[in-house]
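Undergrad: These are the structures, in structure tokens.
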Structure 1
Amino acid sequence: MSELFPATGAWRPGDDPGRRQFHTFADGLKLEAGGRLDTVTVAYETWGTLAPDASNAVLVLHALTGDSHAAGPAGPGHGDVGWWDGTVGPGCAIDPDRFFIVCPNVLGGCQGTTGPSSDTPDGRPYGSRFPITTIRDQVALEVVLADALGVDRWYAVVGGSMGGMRVLEWAVGHRERVERAVVISVGAQGTAEEIALCHVQMRAIRADPNWRGGDYYDAPPGEGPHEGLAIARGIGHISYRTELELAARFGRDHQPGEEPFGGGRYAVESYLDYHGDKLVRRFDANSYLVLSEAMNHHDVGRDRGGIAAALATVTADVTIAGMSSDWLYPVRLQQELGELIPTSSAVEIVQTISGHDGFLVESDAICAILSRALA
């Protein structure tokens, strides 16, 4: 290895902020599971200009390992091009010439918003002390951000996967503040299979001896829980794609210059290693745990009489989309949403072999759906 992996890939104060803006809320945040964060900072990015009557604001919500950089090039402060670049941007479906676009980094994340890697008043990162958070807590922070930005009602709230969970919580828990909602590639609650997949990913991180119970932030490069996080990413990445796509892209080819009988890797193994190593350099192992647990807790019907009763209260115009080959959040879950949400249009199914990640890679189809939803 020519360069040691950092103990954490989290953004830390003193790093280049890039396009990030920050709001710190001294009143703190009471959490659904009973904990509390006394001071909370949210990092976010915006594109476009808020109309005088604040009627053009669109909230874009990222998935598990995303962040506030939904659009724009890689550069100082941003290691990658925007995760929805080509969907958000001038001339795109979510156009800053028309909308005031806001994309916050999620509560518990690691790219500027308060999470396990953030420092506490005692000067040490939260680490193992970070409390249990839920999708509702994530949305509660976004509500405070909306207030700070002067947005009483979103023209639209849009997101896929974990972002779609937050869209549902907005539409149910804050329905007076959502005019339109676009829910992509998710269901009303976490399924047993999704929980199982998150469980083994979390075990991989916790089994890494360099995880140190979650308190590894003072570890030197190369001595953080990078192996556990990379393995977790590999498990997750398999669930985001499909057998058909992997067969078409890699088959049984081996990595150029490597012979499997001599200890070399098959091409698909190299692919997974690459994505694991890439994540380790930009993400935090504890945030992966915190956000995975929040996804497992996702249940829009909790304490609301069940999912049917909760979804029946939605008043926003709802667009629902799913990926035809998604086995992590299969189409039946989007069809259930369509049946239970009284204001939803027909469920739109994107034909793709890319599985769950279709909402990120099938740009033309996603843009067409978003253009119709935001018309």
Structure 2
Amino acid sequence: MQTLALLGTGLIGQFYAESLLGGRRRDRIGLVYSHSAERARAFAARYGIPRATDDLAAATAAPEVGVVVIGLPNDRHLEAAELAAAAGKAVLCTKPLARSADEARAMLVAVERAGVFNGYLEDLVYTPKTLKALQSVATGSIGKVLWARSREAHGGPHSAWFWDRARSGGGAIVDLGCHCIEIARRFIGSDVRPLEVTCWADTQVHPIEAEDHAVGLVRYESGALGQFEVSWAFRGGMDLRDEVSGTEGTIWLNHWLRTGFELFSSGRGAGYVAEKAEGGGGWLFPVGDEVGSLGYTPMFADMLDSLEAGRAPAETFYDGYVVNAIMDAAYRAAASRRWEKVELDVWRGREGVPHVAAVRDFDAEHALLKEETMPDGTVKLLLRHKTSGRIVERRRE
């Protein structure tokens, strides 16, 4: 059993509380922190938490607490992580790890110098569908991953600080792109170095300094491409989709819309439907188990099981640092309109991953490009002669 300090009482704090109290069923939240003492007390009363405080240093150093969970605005992650590490606590931090790679690196240094357990709370790599898909990739079901595309789009964040670039570190890229980048990275391989990024980002709708739309490409050493698409102006709810293409197969994932639960309502008795849902009338797409479907429950199970087993979780502060470095490159690319190098002061993955196509030999002289059954029932083979490079066709009955 773990006793945790929960820092933050916003929407993410609510999801975290519901996951922690309803997941493993043996953990407890010993105290909750908010910058507002009134909000901390109200949150504590709602979830049966024994202590509430507006003192961050006291919250991270509380003697009854072994784990600090950071669910604060981005500009407070570094401060909270350094305080918790200095107090010798295990530290779990929400996404994105920080506002920049420099801040993320400082957080990584803090926890590693203190020798404390650390976990990066990237919930969307823990959704049940994603975990199953990752297992399929690991067993070779789709062959070598060539391309991974991840999209998150909705009508924009709930809280004011997200929209303030100084506090958040950016717009839709920092808020949503961090999810998409890490999802693609997990499918391609967390140990495969990201090399460079190109990105388009713009403020198309909202009168803010940060971007509300972006599309980016991340090129990896293996030759694979990661693609992210993000929007703060998408209408119709929250669009969470992933696609993975490999040499032997394809994966399509839809996490939030059209998931098998559809409801039509005139709007009478309208209430909460699902996160980022718009309105309470017409065709609606409720979600049966939000904290499970969004990955929070399996995420905390991995974090706390790993802590007790003395092993690293699937997502650590180092992963968050890599994501921040990729986002930094995306912002540079959006400004320069060129491919920009991903600058990593520390790389802990594989070196020299070969960029080799998965060649299938047809015979000693030819490589197989494609095999296709035609309308007349014959099989057409497209072959490349290994020496001359000539493309030839053959048919078999």
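Bear in mind that the values in this text are calculations on the coordinates, not laboratory data. In this text, all values refer to a predicted model and were calculated from it rather than measured experimentally. Cβ atoms are built from the backbone, for glycine too; each structure is taken alone.
Undergrad: Quick one: mean projected area of the Cα convex hull in nm², for residues 112-327 alone came out at 15.0 when computed from one of 1, 2, so which one is it? Don't skip to the answer; put the middle values down first.
TA: Values: 1: 15.0; 2: 13.8.
Among 1, 2, the structure yielding 15.0 for mean projected area of the Cα convex hull in nm², for residues 112-327 alone is 1.
Undergrad: Compare FRET efficiency 1/(1 + (r/R0)^6) of positions 224 and 248 (r between Cβ atoms, R0 = 25 Å, to 0.05) across structures 1, 2 and report the one with the greatest value.
TA: Largest one: structure 2.
Undergrad: Computing relative contact order in percent (Cα under 8 Å, 6 or more apart) for each of 1, 2, which one ends up highest?
TA: 1
Undergrad: Follow-up question, since we're still on this one. One of 1, 2 was used to compute Kirkwood radius over Cα pairs in Å, for residues 152-207 alone, and the result was 12.5. Which label is that?
TA: On the way: 1: 12.5; 2: 13.1.
Structure 1 accounts for this read-out.
Undergrad: Determine which structure produced the value 62, 51, 41 for Cα extents along the principal axes in Å, calculated from the coordinates; the candidates are 1, 2. Could the numbers behind the result be given before it?
TA: Working: 1: 62, 51, 41; 2: 76, 57, 44.
The read-out was computed on structure 1.
Undergrad: Right, next: Between structures 1, 2, where is distance in nm of label points 7 Å out along Cα→Cβ at positions 160 and 320 highest?
TA: Once distance in nm of label points 7 Å out along Cα→Cβ at positions 160 and 320 is worked out for each structure, 2 has the highest.
Undergrad: Taking 17.4, 51 as the value of Rg and Dmax of the Cα atoms in Å, for residues 48-199 alone derived from one of the structures shown (1, 2), identify that structure. Spell out each step's value before the answer.
TA: Numbers: 1: 15.9, 47; 2: 17.4, 51.
Only structure 2 yields this read-out.
Undergrad: For mean count of other Cβ atoms within 10 Å over residues 88-95, which of 1, 2 scores largest?
TA: With respect to mean count of other Cβ atoms within 10 Å over residues 88-95, the highest-scoring structure among 1, 2 is 2.
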